[in-house]
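Below are structures written as structure tokens.
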Structure P
Amino acid sequence: AGSAVDVLGLDNKGAVEAADAVLIVVPWDGHEELVAALAPVLAGKLVISCVNPLGFDKRGAYGLDVEDGSAAEQTQRLVPDAVVVGAFHHLSAVSLWEAEGPLGHEDVLVVGDDRDAKEKVAALAATITGRPGIDGGVLRLARQLEPLTAVLININRRYKTRSGVSVSGIPA
């Protein structure tokens, strides 16, 4: 038996207005239009960009070139008054749906320009993986994190698995 949970249905604007932190988890196509439309209500919020600008063809997944450097940087440009952090790029949606406990075999890499915001996101990561996220540096490094997901998708396809990122050498 679980505890009672309140569920409330809202449109995107209403959900953002009601939240202290917002995760942007959308396909790359339409990302800019969505973030621009929500910019007035995203201002002042902690915005966690989980977007991976990817393309797909018969050879597999690949990272797209992004004019602003990355989806996270595009979000920061569109909402300069938000605190943008990039994280959760490499967690498999299927693993999240099917997991009955923490995804203990994966680390969440967290990038951003605000140390306090990164610490909040690292703590949020612990609720999913069982351990805090790892500070990967400044927001511009999302340029390297986002397309890395294409490599994992291709590994998963080749080996019929759900690979993830695990960083060794970080003290517990």
Structure Q
Amino acid sequence: MSFVSYIFQDWSANQDTSFKSRLSLFLFRTAQALQGLPTIFRVIALPARFIYQILVEWILGIEIPWDTQIGPGLQLQHGHGLVINHQTVIGKDCIVRNSTTIGNKKLADGTYSACPKIGDRVDIGAHVVIIGAVLIGDNAIIGAGSIVIKDVPSNAIVVGNPARVIRIQEPVEEAKHA
């Protein structure tokens, strides 16, 4: 994948969202791509990461650290108030809405858990909290306001606090989402 196609990989997925979403993801992918440069050129990555942090995290209110593993086609719907821990893994073609927190939690012994691993084509509603070492299966739908603290199977629709499965949908073929 070329540098240009890498940094624009989320552009079309966000054509119906906002310029803010497109700009945030463009800067996110740029900061990631610059970090991949040979060591001698990484001097360029430092100011880019700083600019990314100032613009995206502080001004736009979208906290996605540049080293977070996110597949192509991430869609941010009203991304304000979004917090994603840098150890979170998000698959391809996912949707994340405003005021959502995805990350680890402090355990009883004072250590921190691992972060969520989110599959492909997962739709995460507004005001959702997903914390701990949970696995979210492909094609899952997390309803608005849900608190996810346990694994979610593929094709499940979950809602509530704590989130519970209300329905399992028919499996969706990946080709339909391509």
- mean count of other Cβ atoms within 10 Å over residues 34-41 was computed and gave 11.1; which structure, P, Q, did it come from? Q
- Message: Say we calculate relative contact order in percent (Cα under 8 Å, 6 or more apart) for every structure; which of P, Q gives the highest result?
- Response: P
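As an exercise: helix-only ellipticity at 222 nm (-39500 (n - 2.57) for each DSSP H run of 4 or more, over all residues; to 500), calculated from one structure in P, Q, equals -5000. Which structure is it? It would help to have the intermediate numbers written out before the result.
Details: P: -11500; Q: -5000.
For helix-only ellipticity at 222 nm (-39500 (n - 2.57) for each DSSP H run of 4 or more, over all residues; to 500), the value -5000 is produced by structure Q.
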- Using the calculated result 15.0 for mean count of other Cβ atoms within 10 Å over residues 18-25, pick out the matching structure from P, Q. P
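Read the figures in this text as sums done on the coordinates, not as results from a lab. This is a predicted model, so every value here is computed, not measured. Cβ atoms are built from the backbone, for glycine too; each structure is taken alone.
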